[in-house]
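Presented below are the structures under discussion, each in the form of structure tokens.
Read-outs throughout are calculated quantities, based only on the coordinates presented, and are distinct from any laboratory measurement. Keep in mind that what you see is a predicted model, and the values were worked out from it rather than measured. Cβ atoms are built from the backbone, for glycine too; each structure is taken alone.
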Structure P
Amino acid sequence: MKVGLIRHFKVTRGYPNKFVTSDELMKWADEYDASDVEENEIDLCNIEWKRCFSSDLLRAKITAEKAFNGKIVYLEELREIKLSPFFRLNIRLPLFLHLFFIRVAWLFNHKSQLESKSDVIKRINAALDKILISNEDVLIVSHGGIMMFMRKELMRRGFKGPKFRRPDHGKLYIFQKL
């Protein structure tokens, strides 16, 4: 059985200004979720993928429709991790500082975050339970952060596959259970 992980195409909405308020950061995140994408060719490695599951966010849907011709199952469980500003300030801070505080808050399960690390892992496992039940070669189109956790869960379930720190947009990563 093979599992192909694909990160959505690159989003056309760029990053916000270098200095933003918490509200401006959240507005940008909403714009990012609604943004169009820059499509590229996806090498499916001449594998006849039987099924396809995708995040239900627009950027992943567009990518899945380009990668797979059949029926695609859209799952909310495959969405990117939803982060929230560590603090709500009406002063402009450097973008990297906001992101740093958000990541640290998330890693330490701070109450400001909408979803804990253990919640994300449970969500990924629930999705994989649904997806892998058929034992068929399957494509999964998702997001960079989710893919990093999904890779770990696939390896834990006996799959072998490539390492990646930050998966490339629109690139197939194949995992196989021997």
Structure Q
Amino acid sequence: MAAYLDVDVVTEAPDWDRFDLDGMAEQACTAALAGLGLEDGAFEIAILACDDARIAVLNADFRDKPQPTNVLSWPSEDIDLPLGEWPDLPVPDPAGPPHELGDIAIAYETCAREAEAQGKPFEDHIRHLLVHATLHLLGFDHINDPDAAIMEGLETRILATLGIPDPYWA
């Protein structure tokens, strides 16, 4: 079975309308799955394209940090990851519905400021953040150095397949 990814983008902030977020999301999230060897199976991700005000509320509600951030993610399943190890990757049922990976929220203003400050094309920065968030949905994290090394290495490798330079090499 060929990989199938259903990316459902809900746009709340009109600034996103100037970009093909649906296309960027499908490309970035599919690359993340393929980069982990998840070419076979059906998956589903929901994305909220919002503004700084909305993501600040979400960040306060879910992380007790009442300020904007670039991207947030909520995996569909609780994942307990031992230090410095890979999570167990999902195995979708070939006869069943798509495997729900979770939800992502991404804030336009913060992403635009970061891209400009880092001298990166906006679209490349968005693809990076969507790869990053997809890895979070799969159980990867960067809370400590061993886990950060794994996640950043995966991001760099996956982004290279999209022609995007290493985001951690300034």
Structure R
Amino acid sequence: MIMLQHFISSTPVWVWGLLAFLITRGIAAMKSGETSLTKLAIVPALFTVWGIWWINHRFASSWGAWGEWLIGIGVGMSLGWFLLRRATLILNPSTGKLWRSADYSLLPLLLVTFAVKYGFESALAVSPALSADGSFRAAYLLLSGAFTGIFIGKYWRYLRASRIEPTRGSLEAAG
């Protein structure tokens, strides 16, 4: 219990702010409605930038690290695309916004992603030598890439839906 309290108290305030932001995004996604592609791009962009920064910070000259992360992204993108296969996504041509059905997968994904990244970063803070451990590195890079890929895959599904014109004004599911 003392170790957990130490981790929580040693965590920078911006990390808790990020968690609060992710929770609000996840809760907002649980409501159907119109939203802009820009708002939908925030989460994938955030995790992409965070991943790029992290790899540059820890493994700047390692092509292997980049490869593992990109493999994770590829797998995750397929899963993200798949998660929205039944979603109703309709572009409103008059506003340029996308109407989307509620997405109940986003909040759990954001929380698990945060927990995984927090756990790996905490382990690295306690034992920096873990960054040299191939298994640890591969697990972190593949998981980090996969979660980032899920958010990118979902966004690509939104982009695709924004380019599909509904026929005769009817509502259609994208996919």
Out of P, Q, R, which one gives 88 for volume of the Cα convex hull per residue in Å³, for residues 31-78 alone as computed from the coordinates? R
Tell me which of P, Q, R gives -13500 when you compute helix-only ellipticity at 222 nm (-39500 (n - 2.57) for each DSSP H run of 4 or more, over all residues; to 500). Q
Between P, Q, R, which one scores greatest on distance in nm of label points 7 Å out along Cα→Cβ at positions 95 and 127? R
